[in-house]
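Got some structures for you, see below.
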Structure P
Amino acid sequence: MITITEIHQARGQISDIINETPIITSKQLSSLCGNNVYLKGEHLQKTGAFKIRGATNKVKQAVKAGATFVTAASSGNHGQAVAYIADILGIDATIVVPEDATKSKIAAIQGYNGKIEKCGFTSAERLPRAQELARLANGVFVPPYDDPLIIAGQGTIGLEILEQLDDVDVVVVPIGGGGLISGILTAIKETRPQVTVIGVEPEMANDTYLSLEKGEITAIPETRTIADGLRTSQPGDRTFPIVQKYLDELVLVSEHEIRQAMFFVLERMKQLIEPSSAVSVAAAMFNKLHTQGKNVVCVLSGGNVDVGKLSRILPQ
């Protein structure tokens, strides 16, 4: 497991690249949820998602060790982050994406001079291919979540939340492979353990929920949830023990609830977030947190949406 020291070290490594993202508020959202709701705006982060934090920490270390080529497997946001930091550091990057990857995310990766290779529809298919490409070219594979440097980088969000909101009671975090939640858990529980941390998964991508229920890593079949950034088949070997140790609760949200939350944030707050971000807001909006009058921070993990698909994503 990583430590709070590693998260502070990561912060020092990445501070020249990433933004400290703002906390956004809405009186209407707070009233609707029965809590004082704050949104941690990682959708306003460089490359449009939190992934740049972990990617920067990992790729910087790889370059220091002599790497000139990196690969990643990603539905979009992680790939964008790896391509972005690789381009800044002057090395090549190839990103293995699913066959149905969002066009806007592919365009962004290419805009950062990353090369694209399509492979399958699940992380179980594209991860081995990205690892193979790194091996064949003597490069470095940058995992999407199951790596201590990645986890530590994502954990810097937890440090920022604690500094930006002194009296936070609850932090709500989307869960995919677990890099984001495990980093934030470590930062918060090793700094202010009384703060409650609640994870959120789509009902259609409940691999961590099932894994916690069974007490062991449990895989699920391919999922088509609209929260494409959370379409992992199982939690990571490194992330899952942290989740087991620290997570206070994990709740599930439906596709309808995700759409409604995304629509609310867009219409009422004028913030475009992706469905994977909207799960944390959905948990607050649809009374999944079982809290009243608390200071609740919902982490908005990203804002990279293919605007051409908005009419299909948002409720009619």
Structure Q
Amino acid sequence: MTRSSDNPKSLPPFATMRAFEAVGRLCGVRRAAQALNLDHAVVSRHVRTLEEWAGVRLLQRVDGKTVLTEEGARYHARISTALAELNDASNELLLRNDESSLSICCVPGFAFEWLIPRLSAFQSANPGVKIELHPTDQGPDFSRYEANVDIRYVHNDQLHSRATASGVRSFEIARPPVYAVASPECAARLSYVNSPSNLLDAPLLHEENESQWRSWFAEQGVATNDVSLSGPRLWHAHMTLQAARRGQGVALANPFLLGDDLNAGRLVRLPAACDQEVALGSYMFLARTDQWQTPAIVRFRLWLKDAAMISHFGMPTRVVRGARAPAAMAV
């Protein structure tokens, strides 16, 4: 039986559908051109070609904005689904069958401050593995094969759900203590800080919101329910650390983010005499269960375990409240 799709005239050129989908999704020709890495004139030409093929208008200008017509919106909804399925199928095909490639999503702070400086060591030991690193706050959708590996910082209250996600295996890379840190100059201005509660009046540097600082204060026995915490939101751990190095306030960090900042004197701990160390979460390694034993993932997982243990043994040896002892991590 002959399908309608076997007729070359039943489908417009793929490039025209791809351009139209991007224009509709991004609400503009120029935005679509940037996303597709094409000249905006080329995208406009693709859309006109599609309209000529269809014999109907798909886009219109309303109040100076490019919007979909009624026919355009109906067509866009259907081809968007189809193109997404094509993309998912292609990603699955590549990730299933290219065991020499490793696509890694990673929480940005860990990627910038710890993983990237060490990746050359992995590459030297594994020259046949091609690395693709995506620093991102959003973990991949493993069901759609968006990545082979994900490295997340998972807070205490989410550890169980992440570790037991269906179709996903995980191991704990490390459960590091979290410190309050500032530049020596900022610490000098905050010389009155001799206990965690004193930091309530200090300029605090936040990531996405105040939750991490509130969790840290709670672990230190300091109530913050009725307290407004000062300071800007900088969204990423490596950005809060950069601001702290420049003397702009106090950040929360762990040894995987700090590197040699403390030893080099770029940052100091506040309060200096604080012996109470707490862990707010763990760095977790996650991958699809059916890909857990593929060669590239095995090599990266074992290398990561060894590299993390080296960093771990450089941590203070005092017991961290809420943390398990650094026994062998199952991989």
Structure R
Amino acid sequence: MPEEDANGKTVTIDGHRLAISHRDKVLFPGTGQTKGDLIDYYDRVAATLVPHLADHPVSLQRFPDGLGGEGFYQKDASAYFPDWLDRVRFPKREGGHFLAPLIDSRAALVYLANQAMITPHRYLSPADDLEHPDWMIFDLDPPEGTEDAAGVRHAALACRGLLDELSLSAWVQTTGSRGFHVVVPLDGGEDFDAVRSFARDLARVLVRRDPERYTLAQRKKRRRGRIFLDVMRNAYGATAVAPYAVRALDGAPVATPLSWSELERGAAPRDWTLQNLRRRLAQKRDPWTDMGRHAVSLSAHREALDRLLAREPPAGEEG
């Protein structure tokens, strides 16, 4: 825990004095959880969470008045953020740039939690090479209007199985919302266009193998109750919810990295929350600890993917 001043309103973390305000403000009306609960959670999980964010800019999802008030996404660091909180100059495709914050320390995480940042969203490329992602991600949610955890769990396992066929290792996490993210760590050798093309073609294989279950249709009315294999996050400037981030949803669910055996045993997207996640970390090693050591180049697997795609007849939606 941080060193706390006698008045309980200022804490010192890593040599930085942080003024903590309105700890009793309710952020999650359904459960009564407060900004103080959020700050304490992020302080206690920082040693596990920060390594997943270090060297990557983030977009902040903030709710100054809690979920009952207006929330917003913040890409550009506020002028009043302290000088020691690092920023990354992030060029925009349409011209200009913004200064994206970095959460590279426990102090930065706690400071931003005190700004009512409920959820940090991680950019898919590192600060020193924004054009080349180090994650390929598949965003898997159940069909619109459903909470079919079993179906989306099946989709995540099917995605892993196909990646196994290509000798690619994958990691999985709950989103804390309705589904799962399947992630392949990359060595930064391909740009976003190449990564998105690879992800899309891999998803096409899954659709061709099971067109009644999966779809790549962007328009919701064309999905007809099928699971949308969303690969569009593999784009410059896109983000994904950070591991161990609290979601801005009732009950304060947490995006939680899993082992594949946990998924096979029936883990659900909202099983872990601000209240029980710390107990999990006390009992179980972070399943994503060594993920970066398995970073790969997709180009080495492109021919194998093309062969798989050629073996499967096109799905009707491709016509």
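Comparison across structures P, Q, R (criterion: distance in nm of label points 7 Å out along Cα→Cβ at positions 79 and 175) gives the highest value for Q. Each of structures P, Q, R was scored by distance in nm of label points 7 Å out along Cα→Cβ at positions 159 and 191; the highest score is held by Q. Determine which structure produced the value 4.7 for distance in nm of label points 7 Å out along Cα→Cβ at positions 87 and 287, calculated from the coordinates; the candidates are P, Q, R. Label of the originating structure: P.
Taking 0.98 as the value of Rg/Rh (Cα atoms, Kirkwood Rh) derived from one of the structures shown (P, Q, R), identify that structure. Answer for the origin of the read-out: R.
Kindly point out which one of P, Q, R the value 7.5 was derived from, the read-out being distance in nm of label points 7 Å out along Cα→Cβ at positions 55 and 263. The correct label is Q.
Values in this text are rule-based calculations from the coordinates and carry no lab data. These figures come from a predicted structure and were not determined experimentally. Cβ atoms are built from the backbone, for glycine too; each structure is taken alone.
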